[in-house]
Structure 1
Amino acid sequence: MSAAEKQETSVRAIFDLAWPIMVSMLSYTAMSVVDTLFVSRLGTHPLAAVGLAAILVFFTQSFGAGLMGGVRVLVSQCTGAGDAQTAAKLGWQAIWIGAPLGVAMTLLSLAPPDLFYLLGATEQVAEHSDRFFSIRILGAPLVLLNIGISAYFQGCGDTKTPMRATLLGNGINIALDPLLIFGLWGFPVLGVAGAALATISAMFVQVVYLGFKVAPKLKTVQSSSDKQLIQAIFNMGVPIGIRYALEMGSFVVFSAMITHVGPIELAAHIIVVRICSISFMPGHAVSEAAGVLVGQFVGANRSHLARPVIVSAIKLAIGIMASWGVVFMAIPELLVMPFDTEPGVALVATNILLVAAVFQIFDALVMGISGGLNGAGDTRWVMVVSLLAAWLIKVPVAYLGAIVLGYGAIGAWCAFTLELFVLAFVLLHRMRGEAWLRGAALNQVG
């Protein structure tokens with residue numbers, strides 16, 4: 001490679017694109033963390049309930065979120081090819097897909113609370129979960145529009161506009177949470193329902209901001225739906241969507257196993273999920289940045305730069321997530337302390353964090369490589385191996401560790417670590433081969 005190409009594929013190039021995505025994702029994660037911090041003051045059962053319901057919310061929205069990943073890949077390829085018109089048309093298609101899909105998902109608010117009993121929730125946990133879920137799912141159209149428009153900006157190489165939108169929304173959520181949960185300043189006391197309403201309000205503000213920013217770019221092309229482009233999005237995005245949905249489905253089953261162990265184990269699990277999201281989201285941001293850069297190089301017929309991008313992404317992801325792993329091991333008690341839980345919950349959460357520290361390295365490898373492969377259009381292969389790892393390793397081994405051997409949440413998280421270990425080395429083998437690079441040119445728009 002030339003000196004210029006080394007600079008284009010360097011860790012710095014990945015970081016420059018990734019850091020606004022990191023801020024966006026951390027800010028979005030902060031919404032859930034803030035909700036959890038406030039709801040933890042209501043008691044163990046509401047805390048466990050909101051965590052369980054949030055997992056189900058993410059599961060129901062995961063396919064649509066993955067589908068919008070197809071928008072990001074195709075827009076990045078068009079940007080690399082210098083085709084801003086087709087990129088703008090893809091932006092419209094994201095809206096045409098996201099809005100109706102989100103509206104259809106709001107019908108899930110009518111689902112009975114029996115759903116949470118099936119997941120092993122007690123009566124108290126199920127009641128709180130149903131109250132939170134039935135309101136939060138009404139924000140699905142806003143969530144998918146936010147993801148779709150953000151995917152357009154990110155594919156164009158503009159990661160700062162979605163970041164600003166997320167920071168704005170997070171500020172709204174932080175302000176509304178105490179008002180709506182505890183009924184401060186004359187607001188009604190809504191409990192867990194207030195946490196859901198605060199998040200929906202924040203999402204609405206984000207979509208309004210993004211709509212204002214994207215309008216000048218999209219008005220240059222027709223706003224009508226385009227069957228060919230929608231088909232291209234589905235071809236690229238459906239494997240990502242299926243992967244997200246079924247991976248999240250495996251996590252729902254994973255969490256249900258912990259739910260069956262008891263509310264204390266579930267509450268501890270939820271706390272650790274929230275803490276780990278602080279390290280997971282930057283890794284995911286690196287993954288998306290790698291996908292954007294690989295997509296742009298593929299669109300510019302410079303596929304030979306794809307592998308160096310992935311290598312740089314791996315270095316950056318490992319650097320960030322390994323650092324957090326050290327923090328998890330060094331001060332687990334301090335990380336759990338702000339959630340103000342009963343001693344039994346804090347003890348279990350502290351022990352889980354020690355396990356979580358180990359899988360940081362493998363998670364970093366998985367995200368760095370899968371992001372780059374997706375950017376090259378290798379979405380189906382990534383989908384297949386990811387789902388095999390989730391359902392053939394994580395789920396059965398988690399059942400063995402949590403239920404059969406009686407290790408509870410800690411046993412389940414050990415299974416999570418094993419899944420990531422196996423998946424990391426399978427993806428690494430794929431990256432070192434040539435099949436995904438040969439197929440890159442075949443996965444461009446048109």
Structure 2
Amino acid sequence: MCATRSWISIRPAETEPLKVSVDQPAPKIGRYRWVICGLLFAATAINYIDRQTIGVLKPTLQAELRWTESSYADIVFWFQCAYAIGYLAFGSIIDRIGARLGYALAFSVWTLAHIGHGFVHSITQFALMRFTLGLGESGSFPASLKSVSEWFPQKERALAVGVFNAGSNLGAIITPIVVPAITLAWGWRAAFIATGAVTFMWLIAWLAVYRSPNAHKKLSAAELEFIRSSDEPTTAAAGMAAATSRAGVSWLKLLKLKETWAYALGKFLTDPIWWLYLFWLPDFLSKRHGLDLKSFGPPLVAIYLLSDIGSVAGGWGSSRLMKIGRTVNAARKIIMLICAVAVVPILFAQFVSQLWIAVVIIGVAAAAHQAWSANLMTLPSDMFPRAAVGSVVGIGGMAGAVGGMLMSQYNGYILGVFGSYQPIFALAGGAYIVAIVVIHFLSPKLTRVTEEAVG
């Protein structure tokens with residue numbers, strides 16, 4: 001028995017070391033990128049508090065300063081004019097100096113202008129402060145989108161945009177709660193000064209925390225690799241093209257591209273509808289449903305809570321579709337088409353006599369807009385090299401602000417002549433359907449633009 005067994009005995013000297021395969025756990029990716037997104041969320045909330053304060057105070061200011069509908073429309077017009085100019089300027093500035101310093105500059109300008117509203121008396125002075133506010137606030141979204149393109153891989157960008165853009169709804173929720181309370185206690189001037197002064201804490205946090213991912217000490221190697229997983233190829237030729245692009249993105253070349261116009265016209269057609277909610281919704285609730293500074297807070301809060309849900313859901317929806325295998329093109333456009341259809345019922349808001357039914361209709365439309373925007377604002381990073389994102393966002397933002405300027409004059413004329421929001425809501429209800437058709441026509445596949453095409 002022993003002899004028969006001896007053939008399987010193995011001497012250690014005649015064997016190779018035994019190699020045992022053990023599955024190593026994948027390193028934790030980390031979530032520090034969401035800290036950056038949290039800062040963007042907070043800044044967007046502050047942006048919208050400063051932006052919407054005048055809309056909440058419109059009935060009060062009209063009564064005290066004897067503004068006409070046309071006067072108020074002109075003040076909004078000059079804000080949007082500056083927003084258009086500033087969007088182009090900040091898009092280029094942020095591409096050159098980076099998101100960290102670019103956002104700090106924009107935040108400082110708009111916050112000082114917001115505080116300045118508390119010290120003015122005439123329509124001209126108000127228009128000047130709104131113009132300066134618009135210049136500063138125009139840097140918010142180019143800087144935010146630039147930050148997202150640096151800190152998130154493509155499959156997470158729409159979700160990140162949806163999350164930080166939800167800050168706009170938080171700001172819109174806080175404003176009708178805080179601003180009337182301050183106004184009733186200390187007057188409308190204190191509302192501008194107080195809400196502006198306390199927000200400078202964000203600037204300190206931003207400068208302390210934000211760095212590019214490659215230079216950030218708190219970012220793990222695994223998370224950096226995950227963030228860079230959808231970068232453009234890093235060949236020598238690509239690196240040289242990227243360096244050229246950083247040295248100067250050609251606006252002329254950008255304006256010749258259909259992809260640029262797909263984004264810009266999408267913004268032109270739909271941004272004005274969000275301006276409508278921000279600057280005229282309190283007035284609509286006052287005129288149609290008899291609400292005032294003390295009572296339109298809950299309806300506005302409900303509308304912007306719904307829009308908050310829409311912002312996150314829109315980004316999550318396209319990200320989810322991509323995770324289950326849909327292309328970027330299909331994922332973005334499916335969600336945007338759903339949003340376009342969801343806005344249509346706002347056509348009937350003027351005819352609804354029950355306040356809370358009107359609130360639901362408008363709230364769903366506002367939610368659809370934010371879900372739409374979470375995907376629309378991701379298109380520049382989907383279609384363009386990172387070095388050109390700020391400039392493309394700037395062009396689109398300018399187009400959206402020009403659309404808003406036209407919308408403000410249209411609103412002032414319609415309300416001054418007809419006193420009805422029905423023609424205004426009719427325009428809002430059809431804008432998104434037209435926009436999705438235009439975007440699909442100009443960029444059927446959301447084809448990515450090469451570095452050479454923009455440098």
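No lab work stands behind these numbers, since they all come straight from the coordinates. Fair warning: this is a prediction, and the values are worked out from it, not measured in the lab. Cβ atoms are built from the backbone, for glycine too; each structure is taken alone.
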When FRET efficiency 1/(1 + (r/R0)^6) of positions 70 and 318 (r between Cβ atoms, R0 = 30 Å, to 0.05) is calculated for structures 1, 2, the one with the largest value is 1
Comparing distance in nm of label points 7 Å out along Cα→Cβ at positions 118 and 406 across structures 1, 2, the largest value goes to 2
If log10 I(q)/I(0) by the Debye sum over Cα atoms at q = 0.14, 0.27 Å⁻¹, for residues 182-253 alone is calculated for 1, 2, the one returning -0.85, -1.06 is structure 1
The value -25500 for helix-only ellipticity at 222 nm (-39500 (n - 2.57) for each DSSP H run of 4 or more, over all residues; to 500), derived from one of 1, 2, belongs to structure 2
Value 23, calculated as relative contact order in percent (Cα under 8 Å, 6 or more apart) from one of 1, 2, is from structure 1
Re distance in nm of label points 7 Å out along Cα→Cβ at positions 46 and 262: value 2.3 computed from one entry in 1, 2; matching entry is structure 1
Value 0.95 of FRET efficiency 1/(1 + (r/R0)^6) of positions 126 and 278 (r between Cβ atoms, R0 = 25 Å, to 0.05) was derived from the coordinates of, among 1, 2, structure 2
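If you rank structures 1, 2 by FRET efficiency 1/(1 + (r/R0)^6) of positions 198 and 342 (r between Cβ atoms, R0 = 25 Å, to 0.05), which sits at the top with the largest value?
Across 1, 2, FRET efficiency 1/(1 + (r/R0)^6) of positions 198 and 342 (r between Cβ atoms, R0 = 25 Å, to 0.05) peaks for 1.
Out of 1, 2, which has the highest value for mean projected area of the Cα convex hull in nm²?
2
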